[in-house]
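Q: Dropping the structures in below, format is structure tokens.
Coordinate-derived values only; no laboratory data. Please read these numbers as outputs of a predicted model, since none were measured by experiment. Cβ atoms are built from the backbone, for glycine too; each structure is taken alone.
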Structure I
Amino acid sequence: MDLFTKNKQIKEIFIEDSKPITFDLYLKIIACKSIKKVNCYSIPKFILEQFDKNKVIVTSRDEVFFTSQFMEDNRLYNYSAIYYKSKIIIENKLSESDLNDFKTFCQINKYLKEVHLSFFDKDTINKIVATLYKNSHKNIKIMIHENITDLNLIEYLKKINKTYGKKYKVELKLIYSSEYISNNLFSQLIVNNIKMCCFIILSIFVVFFGVVIFNNFKDRSSVAKIEEKVDKIVKETKDNISNVNKIPDEENQTRKINELFNSLLDINSETVGWLTVNNTNIDYPVVQATNNEYYLNNDFEHNKNYNGWIFADYRNNMEDLDQNTIIYGHNKYLNGTMFGSLNSILTDEWLNDSKNLTIRFDNLYSSMQWQIFSVYKINKTNDYLTNSFSSKTSYKKFLNIIKKRSMKEFDVDVTPDDKILTLSTCADKNKRIVIHAKLLD
């Protein structure tokens with residue numbers, strides 16, 4: 001390929017090797033400006049995107065886009081996911097393909113801060129550090145999640161940590177499991193006197209609340225960064241939309257919405273809508289996974305986050321809309337992110353302001369407004385989380401039940417022909433805060 005860069009006659013290249021194209025090979029092919037077609041065995045999706053941007057047509061003889069377990073474990077689906085990833089997980093020792101893809105990742109990525117290792121292995125750590133150093137990644141933390149008790153090994157880690165810190169700007173940290181910490185804590189309580197026990201208990205509370213405060217701060221900062229990125233994308237997209245030929249809004253609304261969501265789908269392909277609730281902090285893109293657990297602990301960029309993200313029930317049809325579209329969000333530690341500001345809706349001041357009683361929820365296909373008809377706090381139950389009904393009679397019965405629960409009479413007529421939106425969050429361990437709103441014409 002180095003030789004071909006000076007040959008302007010070569011238009012097409014066929015690679016017989018039954019291996020995926022590497023990022024290094026991609027760079028060499030792109031350097032040869034005359035090549036417009038590539039036939040290969042397989043190609044990672046993010047590299048395929050780059051060929052497409054350079055208007056090079058690629059034919060793959062194998063449809064497998066993941067070349068390694070490393071890429072799949074970290075959900076590195078596309079170039080932007082690789083570029084912006086701040087935390088990665090390495091679950092097993094690096095195979096040859098894993099190592100190649102990790103090297104490619106380090107070449108592309110600009111935001112990496114943490115590498116989480118699920119095990120301790122000297123060779124793996126050395127390979128990681130060498131790759132990070134070669135690609136000028138600095139101030140990286142390598143988190144080793146293993147309960148190491150061998151004092152000699154701990155001393156070894158301390159020693160190499162100093163070396164890595166000075167030479168490579170990399171920091172090693174041991175992360176012990178909560179179960180290990182708990183077991184060792186209780187064993188120590190047994191041998192200590194009451195005074196020492198009290199001191200330890202007090203220390204635990206201090207550490208616990210410190211961790212809670214720190215995690216809240218860290219997660220709020222993480223959410224703020226995502227919001228800043230999303231807001232920037234939304235603004236740029238809206239500016240681009242406003243610069244096209246003027247078409248009446250009623251004819252062009254869906255196209256505008258689609259363009260906006262297309263930009264968000266580049267960050268998270270599971271984006272299904274956008275939710276806004278007046279006089280709260282709720283103004284977020286909505287995602288939908290294949291279950292109702294993933295986004296309890298992962299944010300919009302698929303990073304681990306105690307506050308998760310706003311997500312739709314996996315059972316809901318987000319294109320045609322079921323009779324009951326259900327959206328969940330955390331209300332942890334009252335830190336204000338996600339559904340953390342829904343507590344304010346239980347006040348008379350919020351409920352008596354008519355501007356607050358219309359919710360904006362757009363999906364990828366339509367711009368929609370929803371009129372609130374029921375707000376309540378209830379003991380933990382699933383009876384309001386049915387998304388579709390077998391008959392209008394059963395749906396009508398359901399609507400009557402949730403209307404009667406409302407802490408305020410909204411004087412909004414809801415019939416079995418209406419579609420409704422349900423927002424659900426925790427008030428505490430045993431209670432839930434629920435909002436129901438009907439779709440306006």
Structure II
Amino acid sequence: MNAGLSAGDTAWVLLCSALVLLMTVGLALFYGGLVRPKNALNTMMMSVIALGLVGVQWVVAGYSLAFHTGGGWLGGFGWVGLHGVGLTPDPTYAATIPHQAHAAFQGMFAIITPALISGAIVERMRFRSYAVFLVLWATLVYDPLAHWVWGADGWLFKRGALDFAGGTVVHISAGVSALVAAWMLGPRKDFRRVPLAPHNVPIVLLGAGLLWFGWFGFNAGSALAANGLATLAFVNTNTAAATALVTWALLDLSRGGRITAVGAATGLVVGLVGITPAAGYVTPLAALVIGAVAAGISYTAIQIRSASRLDDALDVFSCHGLAGATGALLTGVFATKLVNPAGANGLLAGNAAQLGVQLLAVVAAAAFAAAGTAVILKLLQVTIGARAGVSEELAGLDLSEHGEEAYFGTDLGSLAGSGSALGGSVIVHAREPATVT
């Protein structure tokens with residue numbers, strides 16, 4: 001065995017890889033419970049299919065494009081098919097674990113990121129077009145952006161941008177892409193014509209719980225070792241999620257007089273998103289602030305979106321794009337070398353320039369993701385078509401796209417409910433079902 005290989009670190013990273021994979025399953029449940037019964041399977045399959053398609057893409061070319069040395073903008077082709085990615089440590093990315101363990105861990109990030117986008121376009125996109133979109137987006141958007149931020153020669157990495165576990169690479173890119181996709185596809189045919197409410201809130205809560213559980217692998221695993229830094233990221237992750245949950249519950253209570261289950265689930269996810277870029281660079285007290293601020297911003301954004309004509313069905317932009325940007329910017333405020341000497345000091349530690357670097361990373365990630373998504377969707381629209389037909393959409397995509405039903409023999413398909421948002425905008429459905437989305 002290689003002298004630099006650590007059995008403990010290897011076991012930790014492999015476990016965390018499995019936890020991140022579990023997050024995609026949790027996402028399927030989370031999103032699936034928020035839509036109408038006639039689209040539940042289709043929505044869940046949008047996450048499940050990413051496990052297959054992006055899992056293959058990552059081995060064939062994704063890991064090489066994201067992490068091989070190739071220049072500041074895109075990795076090279078030296079690791080195509082994982083050629084040269086062996087079972088010994090790599091001094092650049094995996095000093096104490098097998099290089100393949102690093103590739104596997106990062107591959108789970110690549111899988112869940114485009115799956116997040118699906119929440120904005122549920123109930124109206126052809127599944128075959130979505131499958132093509134997944135592969136193209138992973139290759140043309142995710143892989144270059146991962147190289148920018150995490151690649152050893154990536155241009156944002158060299159500028160000193162801090163993104164511990166994916167605020168820019170995962171959440172900003174997915175959230176902004178979701179916004180663009182929702183706008184380009186247009187609203188569902190019955191948008192604002194029927195009451196919109198989640199069809200299975202217990203499944204939503206189960207999915208949120210699995211996301212919280214798996215997120216410890218997402219953030220703490222990004223230390224790539226079973227060490228103190230992983231512990232810091234673990235504590236910060238739980239702190240931000242708990243704080244955001246409480247903040248969202250209080251906002252629900254003040255606005256609607258009730259604390260909702262969907263709101264609680266949404267709040268904890270927003271907290272997890274917000275702390276992701278900062279998890280290994282800030283103190284637990286800073287994580288508490290980040291969770292609260294992210295929850296407040298996302299909650300407000302959902303209220304604004306719900307009054308507009310934009311059909312971001314599950315509010316992916318508000319909950320991932322904005323919370324991710326909030327966390328990335330606040331990293332530039334709260335980061336301190338006292339907890340991570342390998343990081344950087346932020347504004348409060350006397351380094352105002354770090355906030356500028358973080359802003360550059362946020363803007364670059366958002367602009368690149370928006371442009372790439374627009375080009376990919378336009379290509380799909382003019383070739384194989386992206387939007388489901390009116391009859392298929394009104395009948396439900398479970399039957400039209402998959403020939404299956406989530407609730408066979410039960411007349412749940414006639415229910416008007418749909419998960420129009422991940423939280424604050426659904427808290428008054430019981431009182432105003434015809435006007436609130």
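Q: Using the calculated result 44 for percent of Cα pairs over 36 Å apart, pick out the matching structure from I, II.
A: For percent of Cα pairs over 36 Å apart, the value 44 is produced by structure I.
Q: Further question: If relative contact order in percent (Cα under 8 Å, 6 or more apart) comes out at 8 when worked out from the coordinates, which of I, II was used?
A: I
Q: Follow-up question, since we're still on this one. Work out which structure the value -18500 belongs to, where helix-only ellipticity at 222 nm (-39500 (n - 2.57) for each DSSP H run of 4 or more, over all residues; to 500) was derived from one of I, II.
A: Structure II accounts for this read-out.
Q: Figure out for me which of the structures I, II the number 5.2 belongs to, where distance in nm of label points 7 Å out along Cα→Cβ at positions 35 and 315 was derived from the coordinates.
A: The read-out comes from structure I.
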